[in-house]
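What follows draws every value from the coordinates through simple rules; no lab data is involved. Since the structure is predicted, the reported quantities are computational estimates derived from the model, not experimental observations.
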Structure 1
């Protein structure tokens, strides 16, 4: 009997052992299948990225059923980017505590970094919310917004680094530490996420998803052609802006007048009056006068219309400059950080002069902003088009070195660009675009403009070299199209940045320009200079496409602002 029990026990052990072996084998095969599935998905997701190894390492945490869901990888990439920015923000806080009292220059650089990284977090929060609250089709349909937000993050990271003075040992040491320990990772992870989003249509096809992958629309328009987020009263106001005698058709929320006839005597006070949680458009009328003040429109003050009595009558003036120890970002006479900002019929100027070096008149990082019929006057770094989608129309913009610069999608249309006389040892460069990653949606487009020398430059215009631009960063992108260019322009057209050419990766192009300066025979011979491009290639730089502002795409935010504009070409 005992022998039978022993035999039965042995049999049971053998059966259990076989069963366990089967389970282990099945689990092992399941794990191998999951690993293979994950690896295949990673290969698809990361195929368009410059740093595939970092992409794989970052997204390898996606497991299980999520390995067949492209949205899970996108969400993981955005989270990793957000975590890196939060780490950098916390580091800026720590560095401020440790070094903020070293000197005023260091403090300004660190303060700017904290602000910029906060803006980056807000851009990434928009990305996070969009991915979390939508299916993959809706995520694909908002690719234009997604790319804009990610490009802005890179721009903010760059601006933080640019704020430190390499010529000062202490600042350079802090910058190098900041870059090595956090900001370099911010740039790399944001670039990877941007690469993924830029190739999303192809990725979704590879995943075998049956989706509508035609060019995406950003948001639906209502029946009257305006985006759904505009109220009825806002639509009525915006429609009035395009009519003759438009000032009489607008009822301001507040009036600024130096003679006391308005609610406020300064523009800063009027902007500070913006109510919490205000809905609609907040209209600020600034009566004629010279307003010597420094102004920042905060990010929460969305949809402000700031208008004056004319660019020669309503003038905002300042003189902060780099020569006096002020960081470039903080030299701005007027700065806007809010979405949907419109300025009309005003002057923004920085009077520091050519010897003030960097001295910004107008700094703008507000998405879907429009500057209409304004004068933006200065010398070096006059217009800082820092981040996000921007449109300028019927403006006068003047300066010497890099006087239209930044890292944003910017179109300047039907305006006069005046090149001024620089210091004797200087040359003129109209643009300096800061696009640093291949899939950023950024660049500067000059369309239907007059590019002319000022009266003081005219007699010596052939002795002082003047160029359309120089590449600030590796993928610098600038297009001059349908414009009239004076004879003062140097035949080469474009010049290198302090010895760095970036000639293989930049994108410079010209299309259908006129005037003696439009001749391209003597232009630089860089690989990245595309010369005279075709109408088909130039079409991607018209506002409708470049700013995602076209009627056909359902993203006509320029129409919603009701400011003068052409979405397409202006010449046959």
Structure 2
């Protein structure tokens, strides 16, 4: 295996936080692989990863990562170049993160399940020079599909296939792992240089890509996760979401490299398998989305599950409603933490000792992670209690958007703040409540409807296990609201509107179409796939687009 010749022209990533502001924040000032190597030196025999293949110590994971790094180096991967990773949760995904960091290259993880065209868009816009991907995901040929797009991706030099059969033109992963790592010497990149590109979920449009430095991951996100345990090194974190998501970026880089904890992983989420894994591997924290919590709380296997190791369940990805939080706390026997965050550079969460009635807030923002302000359309800070757009700036602030100066202009301010597009308010005790997103507002005949507000009431219906509200195009009003619910009980639109009316919701916010499913579909990032639900809502002919007399939205 020899290096692939190329003309090296790496992209430039500007730090849009002013240097004097960035310099005032507390950071470890070490690159991610150096941080991980220190953990390996201090605790080589500690279990780093528990996955479908068993247990792996820090020393064993380091050996795997170094061999993979040496193999990538022999392919010609150099510092500053982008290597994409599309792998399920497991030890290889962790080793790939660490190997890329050890080379001083930049990781671009994205979840298994992204479509071929979306993957091509990410690879092309990031100018990735290599991609590590599975040979097959279900019936879809991932590696061969990307290899067939080579003509559209001039920067892509290698497709590394993970699987039993290696497609023509691809490099088998075992060839890289067979490399001799004894002579490999890790790079020592600037801790403020880019380490990872986080990809947004892409539920509304083409996913954004955001460049994060080593310091922003280890410092900002590291501080966030460390708050959830009095001895962070004792954390045993079971990530139910893909490590390749923004939420999952706290896996390898934070749980392992920064905190020295243990990472528990399964290739895909399954409620019954998760409950068995909890009893066997004894995690202290679960990290997932609200739909996963609902599925765990209603799983038949819950009755016999041993959950005594759990200290907290951390829920992100969408607004968490109080019924789900209460149900989860009762079912799993531990606090439910509501995490608000995004790839764009914001994160805050409730505390372990917050009362359950506060769980629908996002807690009190920690300036050591990201300071959050509520502003008006002119970016002027609003008084306590008023609703406005949230802007964020702090140690976890990313460098910039990747290959998208128009996004930098739209979402970043000259003094380094990120415009999140989220709406919220901060009360007189400092708690932040998320109201919704500007772009998520459904406009029916000129009237604004927040799906999150309607969902928060519908989830209190005893027959509804999960809910997501999506817009349906309408020639008369522009958009109407469709409620997509997970239920084992037959439900009618009248059932929903009656419940909303008894709850005091304004009639104009009532849904006018209903889709009932056994469970809501999840996208590659583990969140409810609203694109699929919108398509179902449009195609569903059982219920009319025009409201029935009993729905009567005003």
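Side notes on the structure shown:
- Of the structures 1, 2, the one that 22.2, 70 was derived from, the read-out being Rg and Dmax of the Cα atoms in Å, for residues 61-372 alone: 1
- Here Rg and Dmax of the Cα atoms in Å was derived from just one of the structures 1, 2, and that gives 27.4, 121; the source is 1.
- Read-out relative contact order in percent (Cα under 8 Å, 6 or more apart), computed value 12, structure in 1, 2: 2
- Structure (1, 2) behind the derived value 53, 27, 23 of Cα extents along the principal axes in Å, for residues 45-180 alone: 1
- Given -11000 for helix-only ellipticity at 222 nm (-39500 (n - 2.57) for each DSSP H run of 4 or more, over all residues; to 500), calculated: source structure among 1, 2: 1
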